[in-house]
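What follows is calculated from the coordinates using simple rules that are stated; it is not laboratory data. What you see is a predicted model; the values in this text were computed from it and never measured.
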Structure I
Amino acid sequence: MKNAHERFGKLMYRRQTEKTSTNLRVFLDAFVGEDGGKAHLVSVVGGDVEIGALAAAFANGDSFTVESPYGTESIVSLGEKPLCFRGSIVVHGRKRPLRHLVSCSRELAETTSDGKLLLISDDNSFIWSSLVSHYGLPATPEWGSWMIRQLQQQKRIQTLPGFGYVGVAVKATRKQLLALLARGLRNRQLRFPAQNGPVEWPAIQLVKKTA
């Protein structure tokens with residue numbers, strides 16, 4: 001991919017103890033965070049030693065510095081008990097594969113939260129299907145456009161800082177979403193399907209941001 005390296009940021013991790021000193025710098029291809037020093041998604045590539053050390057640092061809740069492709073820096077942490085996934089990337093001409101580490105916060109992976117849902121996409125169809133699935137809402141795909149507009153007007157959908165993917169936080173409880181659905185049905189902005197039967201949801205694919 002031409003000029004792909006220009007879309008990479010950097011992650012710097014430093015730790016000093018009485019006996020050891022750790023100073024790491026790796027390439028960062030995706031990051032989603034939140035104000036207040038929170039990191040929710042981190043995707044880095046590096047060697048065996050760097051990735052192993054970072055996995056341990058993330059697990060400990062250590063802070064690290066993120067530099068975006070645009071030069072802005074922030075000090076963040078993934079918080080307690082983040083999820084970590086490791087893989088390998090074979091690069092032509094390189095003897096050893098690169099190691100790939102993707103980590104996400106517990107808050108991002110949380111399946112029982114009520115009031116705030118973190119998502120790694122700003123696609124309206126994805127946001128709506130995620131809300132319906134997460135909260136068990138009795139709803140159809142066709143109701144998504146109206147519901148998303150209402151949430152946007154109420155400023156309940158907020159874009160999160162980062163790059164690689166566009167993260168959003170949807171701040172609404174199940175009770176508030178059900179109240180919106182009831183209002184839409186009463187005002188006939190939303191209509192029940194003409195026939196009984198299963199609700200078919202379209203396939204949705206996450207797309208990485210390239211610019």
Structure II
Amino acid sequence: MKRTLPPNLCINGVSFAPVIALPEEYEVYDFSHGYDPNRTLTHSYGVGKYDELRPGMYNGEQFEGIRNIHVGIDIGTPAAEPVMAFFSGSIFKLGENDLPYDYGPTIITRHRWLDQVVYALHGHLSRTSLKRWREGDPFAAGDVLAHVGETHENGGWNPHLHFQLSLIEPDTHDLPGAVSAADREWARRAFPDPQLVLGTLY
């Protein structure tokens with residue numbers, strides 16, 4: 001079934017705040033040859049790419065078929081790093097995606113600018129991040145939304161934030177963070193590059 005492509009994300013003249021306070025220097029990850037959780041890191045902060053083909057990385061039962069194209073940005077940090085709101089908005093959905101290789105604690109926010117409604121998924125958070133919010137709670141740009149979770153609570157990954165934009169309203173506190181090659185064109189429109197709001201990270 002052919003899915004309707006959403007309109008392109010508009011950002012002209014709109015200012016955004018960072019979601020993570022990255023240092024001037026950080027590592028840019030390359031998972032195009034697979035993922036080694038025990039690899040030697042060159043920095044305690046790093047960025048994982050959008051629209052990257054990541055073979056063999058997503059093996060959980062939630063990944064039906066071959067879904068190996070990443071449609072968010074990963075920001076590697078030490079655990080407990082503050083996660084901030086990139087724009088004013090409200091809490092849309094929150095909860096735990098607790099399967100292995102999943103997001104763990106997750107918050108989806110809702111934003112509106114230039115007559116567009118935009119959703120943002122923040123995954124791999126600490127469990128305590130879910131306790132302060134209820135659906136519908138408002139926040140301002142730059143407010144601390146959450147903190148990055150430890151490996152044991154974030155689906156088993158090294159500590160990082162998965163940040164993903166969506167022009168499609170989520171049904172629950174979840175969005176596909178990786179898609180199949182057949183869905184790539186649609187996903188690039190439905191889940192636009194987070195660098196549109198975060199600025200160029202690599």
Structure III
Amino acid sequence: MNRFIVLLSLVWNFGFTQEVAIAKYSGGGDWYANPTSLPNLVKFCNQNINTTINPKVASVDVGSAEIVNYPFIHMTGHGNVVFSANDVINLRNYLISGGFLHIDDNYGMDEFIRKELKKIFPDNPLVEIPSNHIIFQKPYNFPNGLPKIHEHDNKKPQAFGVFIENRIVLLYTYECDLGDGWEDPEVHNDPKYVREKALQMGANILNYIFNH
């Protein structure tokens with residue numbers, strides 16, 4: 001067992017409160033977008049699906065050794081993303097050792113993030129996750145797959161994943177804007193049912209991570 005896996009085991013399996021974080025990255029994109037989204041998702045999950053996630057959400061650099069402290073890292077933004085060679089190695093080690101990265105395109109990230117992901121897993125491309133996958137079934141049922149939260153280019157919402165040994169290690173949500181739906185109600189003035197869909201789908205993601 002390598003040192004990375006040992007660290008993950010120590011952090012996640014010995015009674016510590018679960019931790020989640022926002023990913024900081026280079027390239028000029030606004031990694032800090034949607035500041036209320038992840039705290040709101042944590043609150044929703046702790047109240048509704050019996051998670052014990054620390055409500056104090058951290059931010060962590062994708063090239064930092066500290067990412068092992070977080071079984072779930074959320075990444076968003078509207079613009080450019082650049083992963084250094086160190087970022088690539090660090091993220092690859094983190095993901096193959098049990099970590100999970102959720103990337104939510106906040107509109108404008110797509111053309112940049114896809115080429116950067118090829119650096120991390122050149123032999124494991126993004127594949128669309130079918131609507132009957134378990135991540136869309138528990139604890140909330142989404143029979144049509146990823147819900148649509150905000151409209152941009154009149155395209156369907158899509159969930160893509162990188163799979164390692166049949167486990168999703170990286171989830172990329174596109175044309176959906178889940179993170180916008182997690183934000184405080186007054187930020188986007190979304191109807192309650194839209195925010196509820198977004199939070200429920202976010203709960204499914206965290207449920208998948210902590211149970212698979």
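Starting from the value -7000: which structure in I, II, III was helix-only ellipticity at 222 nm (-39500 (n - 2.57) for each DSSP H run of 4 or more, over all residues; to 500) calculated from? The partial results should precede the final answer.
Values: I: -7000; II: -1000; III: -10500.
Going through each structure in turn, the value belongs to I.
Hey, relative contact order in percent (Cα under 8 Å, 6 or more apart) derived from one of I, II, III reads 22; which structure? Checking each candidate, the match is III. Looking across I, II, III, the calculation of Cα extents along the principal axes in Å, for residues 72-119 alone that yields 49, 28, 19 traces back to I.
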